[in-house]
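What follows are several structures.
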Structure I
Amino acid sequence: MNTGMHNHVVSSVPMLDAREVKASYGPVSVLGGVTLRVAEHEIVGLRGSNGCGKSTFLKTVAGLVKNQGKSIRFRGAIIDGLPTHERARLGICMAPPHKGIFPTLSVPENLALARLPGVTGEQHRKSLMEALEVFPDLRSESRCPAGSLSGGEQQMLSITRAILMNPKLLLLDEPFRGLANKQRGRLAAYLEGFAARSTRALIVAHHEESLPLPITQVLSLERGKHCGPGQTEMISSLTE
């Protein structure tokens, strides 16, 4: 896995400060205490095998799953009590794999629903043009119901919807899965530029050995402890 760091002056307050995050589905405990701090401009690789809790961690940060652990802070403020749409307004957006779309609606209708309150039509059109530069293939599928798209195309649509929400912290779950090499290249270039912009950061959950991105921090979700490159105090633990 490549590692790299952008040369920026960043805030002393982490963009994300997740402390001993715990989560469960009914009686089944999934996360047993995950700690992660993410600074501005970082690209964090959240790594692990299927079922280890990567998606659950992202969902907990996004507000889709309740945090039963200590706290999640975004830019210094505790957000545990905020619903998903309030977190999205703050700038936390998640693109789940092949999900996050409305299958009976067309591609343009799906993208129109990604427009947040307060965003003007002109701002939305500008963001839409930028997003479609990443995945121009979506232009040719404009009349099709999203549910009829291929898995890779649905993945592109889900990510494009997240991009349109103008996130500060973008959470991507297996974003490169199902994409052709050319699409992977376009997405990687966009994401690297995204993290380089002012007050933005990125967490990518993946099971691949490497990502086509300059990763600044790696968090492996396994039982016990793990220390990523340059992050000797980063610890994650999962329940048995």
Structure II
Amino acid sequence: MNIEQAILIPRVMGVYFIRNTINGKIYIGSSKDLRSRFYLHMRDLTTCRSTNRKLQNSVNKHGLDKFEFIIVASVLSKDKLIEVEQLLMDEHQSYKRGYNIRRFAHSNVGIIRTKEYRLKQSLARKGKKGTPCSDENKRAISAKNSGEGNGMYGQSHTKKARKKIGEASVAYWRNRIKPKRFKCVETGCEFDYIAEAVHAMKLKGYLIKCCLTGERNHTHGYHFKYL
């Protein structure tokens, strides 16, 4: 997987695999915009921010270049999207044998949260009062932006415009996940991404990040600093 691949991925609704070319294990996911989802995976996996620890740990071990992003199906409705994703998850048993951390598509069933995670979420939500949007407000917003109320109603982008938008999107995301080079003081090794350092030095990604942000002085005797 690399950022240059993004321009080849269509902005369509579909189901995809992230496959480890070394051991054949796969992660199965779906999205209403496959290109945007690819960008998000690239950003999170290269910066060790992925919430899927099974997939992140494997990327740290083998390297992102040993993974491939494969579109396996394009669908027309969200309901069909989830249905196809679940069928493939069941067929390949990606929850037990692959990188999926959820037993069911678009569901948190099967995820086991650590005590530290639950405590962190509890503290983050204390004292906060949400302001839910009523069904009436939702219908009003939907009506305002539907049909003739939509700025693109009855229009479509030209092929040239779509190409220009695609190139601008690639440039935007390339800058968003642009590597900030850093080095290990003790070894002198330089890295573009935290995932590379994790793979090379067998350290925890979040500890390296804490060293770079100044939250920690060192990890396991190693110091890291931005160049």
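For Rg/Rh (Cα atoms, Kirkwood Rh), for residues 134-213 alone, the calculated result is 0.96, so let me know which of I, II that is. Could you put the intermediate results ahead of the total?
Working: I: 0.96; II: 1.32.
The structure behind it is I.
Comparing relative contact order in percent (Cα under 8 Å, 6 or more apart) across I, II, which is largest?
Details: I: 30; II: 20.
Across I, II, relative contact order in percent (Cα under 8 Å, 6 or more apart) peaks for I.
As an exercise: helix-only ellipticity at 222 nm (-39500 (n - 2.57) for each DSSP H run of 4 or more, over all residues; to 500), calculated from one structure in I, II, equals -8500. Which structure is it? Show your work: numbers first, answer last.
Details: I: -8500; II: -13000.
Here the read-out was taken from I.
One of I, II was used to compute P(r) over Cα pairs in 5 Å bins from 0, in percent, and the result was 1, 6, 10, 12, 15, 15, 15, 12, 8, 4, 2, 1, 0. Which label is that?
Numbers: I: 1, 7, 14, 19, 20, 17, 12, 7, 3, 0, 0; II: 1, 6, 10, 12, 15, 15, 15, 12, 8, 4, 2, 1, 0.
Label of the originating structure: II.
A short reminder: the numbers here are calculations on the coordinates, not readings from a lab. These numbers come from a predicted model, not from an experiment.
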